[in-house]
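Some structures to go through are shown next.
Every number in this text was worked out from the coordinates using simple rules, so none of it is lab data. The structure presented is a predicted model; accordingly, all values stated were derived computationally and were not measured. Cβ atoms are built from the backbone, for glycine too; each structure is taken alone.
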Structure I
Amino acid sequence: MASRHHSLDLSEMMDVTDLVAGFEAHNHVRISFRFGMAHVSKGPSLSVTAEAWEMDEDAPGAQPLASVSVICSAMNLKSWNAVLTHVMYALDFQLALNDLETKAPQKA
């Protein structure tokens with residue numbers, strides 16, 4: 001299985017680690033990722049779901065602050081760096097929308 005694909009370069013792993021750590025620090029959140037398979041017309045594709053949580057939120061029944069899902073083949077994403085960059089841009093957008101909704105003035 002691994003012989004068919006290039007292995008993850010250590011420098012890419014460091015880039016991904018820095019990317020996730022920077023996002024968490026900047027947004028004061030903890031990110032969780034889920035990876036699965038999506039079955040699309042072109043065949044199976046990797047699906048990535050990311051959720052942003054309150055930094056210290058571990059309570060039962062807690063809800064994520066934002067959540068996004070991406071099907072990699074649909075976005076033509078071919079490296080881990082590209083996948084996670086795209087996912088975190090989308091997650092950042094969701095966090096911004098949620099922040100605007102909670103800080104918007106109430107209409108009478």
Structure II
Amino acid sequence: MTIRQTTTLEFYLDVMNVMYFEHDSSIYVDDAEDNSIQIHGVKATDCIQMVRNILCCRDALDISELREHEKNTLFEIYAVINSARERGELGAAGSSIKWNVKTED
């Protein structure tokens with residue numbers, strides 16, 4: 001029998017950097033004063049789901065409001081995904097997706 005305790009912690013930081021470390025399945029969030037929060041037990045696939053939730057939900061991130069370096073980061077992600085798609089590494093993934101694309105009328 002396992003005893004589980006539910007805990008919710010809320011932190012507010014002036015975030016300077018967010019990193020993922022595959023070797024211990026963790027996310028590190030560093031603030032401007034070199035403090036950090038470490039969240040262990042997070043798989044890379046969990047991070048992929050998080051990015052999907054940020055970009056594809058009904059109230060998705062407004063990309064037009066991003067700063068230039070943030071847009072460059074998104075383009076870097078796009079380039080890697082597109083390259084994997086062109087090499088066939090995504091298989092049939094995405095072939096049945098109804099895209100949440102906003103168009104102007």
Structure III
Amino acid sequence: MEITVLGHKARVDHIFNRTAYPPWQKEDEVCIWIDLIESVEGISGYGITLPAKKYEKEEFIKLIQHEAEVQLSVTAIQQAKDRVESEARRKKKFELDALTDSLNGYLR
């Protein structure tokens with residue numbers, strides 16, 4: 001099934017279930033995997049979950065759409081934060097490498 005998530009074309013790839021497994025998973029869930037046709041913020045696909053119960057078709061599609069948009073927003077924000085933090089660590093590592101290189105020069 002094709003959907004649009006925050007203006008991006010996506011496909012509901014597959015649906016599976018997970019049985020409750022306390023304390024990690026408190027209730028049975030229906031899991032839906034969303035594949036983005038073109039990646040967004042480096043995200044090519046992600047999963048969403050809904051409570052395991054019987055849904056009417058339109059209600060189910062509407063819930064998938066809503067949860068897919070919420071999860072893409074949350075994931076994209078986290079990806080952006082992770083990228084900034086990773087770049088800061090990379091710069092810090094470069095500075096520390098330069099420092100240790102200069103300190104190693106004392107040993108020569």
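Using the calculated result 1.2 for distance in nm of label points 7 Å out along Cα→Cβ at positions 28 and 52, pick out the matching structure from I, II, III.
I
helix-only ellipticity at 222 nm (-39500 (n - 2.57) for each DSSP H run of 4 or more, over all residues; to 500) was computed and gave -17000; which structure, I, II, III, did it come from? Mind showing how you got there, number by number?
Details: I: -13500; II: -10000; III: -17000.
Going label by label, the one that fits is III.
Taking P(r) over Cα pairs in 5 Å bins from 0, in percent from the coordinates of each of I, II, III, which one would give 2, 8, 11, 18, 22, 16, 9, 7, 4, 1, 0, 0?
Of the options listed, only II reproduces it.
Taking distance in nm of label points 7 Å out along Cα→Cβ at positions 12 and 60 from the coordinates of each of I, II, III, which one would give 0.6?
III
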